[in-house]
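What follows are several structures.
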Structure I
Amino acid sequence: MSRYLPAIALFVVLFLTVSIYLPSLYGGFLFDDIPNLAEMGKYGDMHQWGNASKFITHGIAGSTGRPISLLTFAPQADAWFAQDAMPFKVVNLVIHLFCGLLLYYVTIQLLKAYGYAKDKALWIALLSSDIWLIHPLFLSTVAYVIQRMAQLPLLFGLIAMIGYFKGREQLAIKPFFGYSLMTISIGLGTLLATFSKENGALLPLLILVIEFCNPVLKEKPAWQWRAVCLWLPSLAIIVFLTKFINLSPEPWPNRQFNQMQRLWTEGRIVVDYLTQLFIPHIEGFGLFQDGYLISTGWLTPVSTLFSILFLLALLVGAFVCRKKYPLITLAILFFFAAHLMESTLIGLELYFEHRNYVAAIFLFLPVAAGLSALSEKIKPNIVILVSVLILSMLAIMTWQRANLWSNTDKLQIYWAQNSPNSPRAQSAIAVMMMHDGLYQEADQVVEQALRTHPESGLLSTQLLLQKIAANNVQRQDFVTLRQQIKYQRADVQAGIAIRDLILRELPDQKIMDLYGSEFIAILNEMMANPSYLQIVDFKSYAMYLQGQILTTQKKPEEAYQHYHQSLLLSDDVTQGLTMTISLGNAGYLEQALKLLDETEAIYKKQPEKNLKRSKAYYEETIKQTRHDMQIDLQTELKKAKS
């Protein structure tokens, strides 16, 4: 019976994990969920494979498009259109449970390969994987729908590690089978993980770290296999990352930091990650991380130098203690290796908790092994009690965090109140005040934040939106925004804000008559700012918005010209049809038919794989739209003659 106890205990913890995560399933969609999942609406009925495949292969996140991740979202399309996040979160939780189960098994295989007896390996693996499974830091990865993209690389990575360890066991008796299984597992696992999220490409490096730290030398795979299957792809990743080295003052026009500042700041951030992993918090700053203090030098702030020295000491210590304490070396090197892509040279946003989802899988292994060793020197019951207390504390904190995540509005208020330096947070507070009718108070919040962050396009756009909503906007407010845009760095959130503002006000003919030209001038100013042009498809969409405004202002020829430019820039047949129908519905049939001809010409040049919907759909839509518009045009001409 005793040999089954670890497995029974694991399933108890899996059940506990479901129980403590349950409240978080009731929360809603957040931030990046919306632009990524909203893409489903562009491709029609997701129950039809042709439409679903378009969504899967036209991803907007990351350089790969992340089709494997999108494939897992497609079956929950109905829930997206119903604005029900729970089905997505349930799938995320199931993936998390599978990762915990696989991590337990992988850790057993790893410990056996490192020379641990099976009985001891079972208990060490149990405690280590349980700590990871119920740790509060990872709730945000599971409860934030779109971060399934961070979960899947781990899922495929762990499956690949199982194949790697199984193949490794066969090297002495069936070498061909063993090497084949290891090679296929790593190759296929890397491919699936990478097309889930780009950091999946680190899998060979992570397995190289596991192999490097292994103190048992006699059973290592042949150096030739390690060179080809581990060292070579790891070196390729490092060479790939060096291509991102850019020490110019402004390598990323849409970021508030340069590369050196990013590296300094990431030193502090990685230390913060480690602090939260070993001294857990119930909730931090959440997703409002745009206010994170950027390091501008080794001593500004002074914690920059101390953080980097601490990380260097950890790295040196890992190599020093490799022979005596290989699990400590493994925990440190694996953590650093997993952060290599997202926490170094690439110009991503600075801080996200989910970056630790893979990095921390072996971080608690030395703790579990240390407690196991302690049980040989003191009463085992004391060690069991300490282990239960650790897990209980983590479970309580995670449950408290899950309750906070159960209410999206309260969660964002909590984040905003704890993020005074975040423009996004202050904008969120102002939006909530505005919804409560507290317009003056909302203006004060944004104006105060603008004094601290005059470069924030999000805040300046938010202030204009509030003044329009409160019906006290003046032409000078538009002029002020235009002047501010000249000196702003590109802000995706500002681009979204101006889009939402214009789309919200388009139906208001009075606003369009009074201020439509001001909105056009603002969009022109944004297009004149080179940093805004770094945002994908910004210019095309800005032209589209201008066309919408001009249509509302009854300027059909100018509207057509802007739509025409938008179509040429986007090369998007669906967008062309949308603009055509907009002109047609407004009664500008000659311009609409001309734009339809241009849309059809682009359609005929498009490879089928680039189309968002089927060829049959476009051909029928174009044919029917032209037919309806020609009839309407003939009717108008007859009326004019009579």
Structure II
Amino acid sequence: MTLWGPLLTLLRVIPEETVNEIRERVDLVSLVGEYVKLKKRGGNHIGLCPFHNEKSPSFNVHAERGFFHCFGCKASGDAFAFLMRIDGIAFPDAVRILAERAGVELPVTDAREDAEQHRRKERRESLVALMEAATGFYARQLEQHPLAGIAREELASREISAETASAFQLGYAPHGWDALTRFLAERGFSPEEGEAVGLLAPRRGGDGHYDRFRHRLLFPIVDLHGRVVAFSGRRLAAPPGEDEDREPGAKYVNSPEGPLYHKGDVLYGLHRARVAMRREGRALVCEGNFDLVALHQAGFTTAVAPMGTAFTEAQARLLKRFTQRVDLLFDGDAAGDKAVAAAHPLLAGVGLAAHVITLPRGADPDTFLREHGAEELRRRLETAPPIVQHLIDRAAASAAGDPHAQAEAIASLGPVLAVLGSPLEARLHIERIARKFGVRDVNAVRAQLRRGLQGAKSPGRSPAPEQPPAAEVARPQRPFRAPILERQLMGALLDAPELVTGPDALRLTELLTSDELQSIFQSIARMMEQRGQIDFAALRADFADRSVAPWLEQRLAVPEYDAAGAEQALRDGVPLLARRWVESRLSRLGAQILEAKRAGDEDLARQLMQDRVALYRQSRAPVEGVRDSRAKGGND
């Protein structure tokens, strides 16, 4: 359940004067100042615009009017508009956040619901306060604890400065079992609260709690609003006199999920990176904590990282709120290659353009920066190929010289192209695949890509979907069947949908015998009329449960025509389809005439004969009268 329902209900009952009160109470300079470094100039405050990349400040904030304006990108508005744009949130969320900031009470819609929300809010605020206290505790331990020198040595070996460590609030979890447990108790926090946020764990005997993080370098994980919601602890060398293997543990220990933290919805570093991401129009996605910190220190301030999990669709959607392009900077090993391939459909699914920065085998961003420097990484960033090109090149390199391996590699690229939203882009990639693999027959490449797409969907290649309950099982669908020519002509329209209103395409509505293809035609025509383009994701979704879905998905994944080719296919194919329709109609009329004569109905036989003669005469001329003859003859 989302918050949209309650929030929209809330907004319907908020008086305009309450919204105005929130706007007047919010200090816009202070709000903007949390994202942009402002300097006072006369009655205004100016700074570099957070919404586009610029070298000279053109972003102005007028405190008295409560209004901002950028003379570069023309962005402007009040506090609500700024927060909505900078954090990618909707107006209801902006109202709620700024109301809390300004201390304005919003109207109560339901007393019991309000009381429950108030209770949850107090609980959350208490947990956030606990996390802030723990963050401060760990940061002090990094400076003061006798064994923290081991953590500082780890930072020094990676050339992480004290200023960077402070900016990212890095800390040290003391050696021992209950240092944080005792600290939280002294500050009035209960062990149950510490357990709820994953900092404490109950002892097996049931008598008390102990610290989850012990003798580890800690990275606080901050949410989009700047609140610490979790920690990631990096294993350190054992203290002097202790066996390294006594308690090795995993290299990283991360906070478990809880009321503040859901790892698939959080990106490490996003709170710091989001303004730079908006300004530069791109995000840099890496894998590790040290990679992230090192990248920011080197000036790559758009860097973010998933937390202890593979990149997720929720994280892709989160990035989409701030940018249109993602640069993937994963480790130079097999795991990094796999992570790139797994990220592709997620990024393509939300409409994010992706590029891939390649590192030497065995390198990661942290070590690469220390060995080669920021300028070399920046050069690789600026020359990074698009993700599909990268995957094609990798597949070709992995199968060089082995025909069987090359065929399998081409097939593996079928699912890669299937998620693309542009048939033209897919067609260009098909041509690249043919060149990279040295295959002259592009149609053979298309066929192999389709085999790969079919194989990826087969039960032998991927887990079968769960079966719905018996009551929900629909009657079996008849398999999709349509004449090859009809499928070819509909494919031409999918590749060049702007032709759907042309005279050749319009004749298809009279000639298509497949109901499924008729439905696709109507969907294309409707989208072109309403939007001026096809929404391929929506088209796939509309036919996802239809028998035509496999053909449609494969056809969208592997286009065959450019605009000129599609136009020629329609020009040649529609008359041929019309001629076949006439021949079929003549044959049916002949059978109906014989049936009428057997039944002794000479009047019907005579009328059918006249229809057949008229249709035959039309068939000897350009097929322009099919519509009229079909209307006259009716449907058989």
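Where does the value -17000 come from, among I, II, when helix-only ellipticity at 222 nm (-39500 (n - 2.57) for each DSSP H run of 4 or more, over all residues; to 500) is the thing being computed?
II
Between structures I, II, where is FRET efficiency 1/(1 + (r/R0)^6) of positions 48 and 144 (r between Cβ atoms, R0 = 25 Å, to 0.05) highest?
I
Suppose relative contact order in percent (Cα under 8 Å, 6 or more apart) works out to 13; of I, II, which structure was it derived from?
I
Figure out for me which of the structures I, II the number 2.6 belongs to, where distance in nm of label points 7 Å out along Cα→Cβ at positions 216 and 240 was derived from the coordinates.
Values: I: 3.1; II: 2.6.
So the calculation was done on II.
For mean count of other Cβ atoms within 10 Å over residues 80-87, which structure out of I, II has the highest calculated value?
Evaluating mean count of other Cβ atoms within 10 Å over residues 80-87 on every structure, the highest lands on II.
Work out the source of 16.8 here, i.e. which of I, II gives that when mean count of other Cβ atoms within 10 Å over residues 528-535 is computed.
Structure of origin is I.
Matching task: 16.2 is the computed value of mean count of other Cβ atoms within 10 Å over residues 96-103. Pick the structure from I, II.
Derived from II, not from the others.
One of I, II was used to compute Rg and Dmax of the Cα atoms in Å, and the result was 32.3, 112. Which label is that?
Going through each structure in turn, the value belongs to II.
We did not get these values from a lab; they are worked out from the coordinates using the rules stated. The structure presented is a predicted model; accordingly, all values stated were derived computationally and were not measured. Cβ atoms are built from the backbone, for glycine too; each structure is taken alone.
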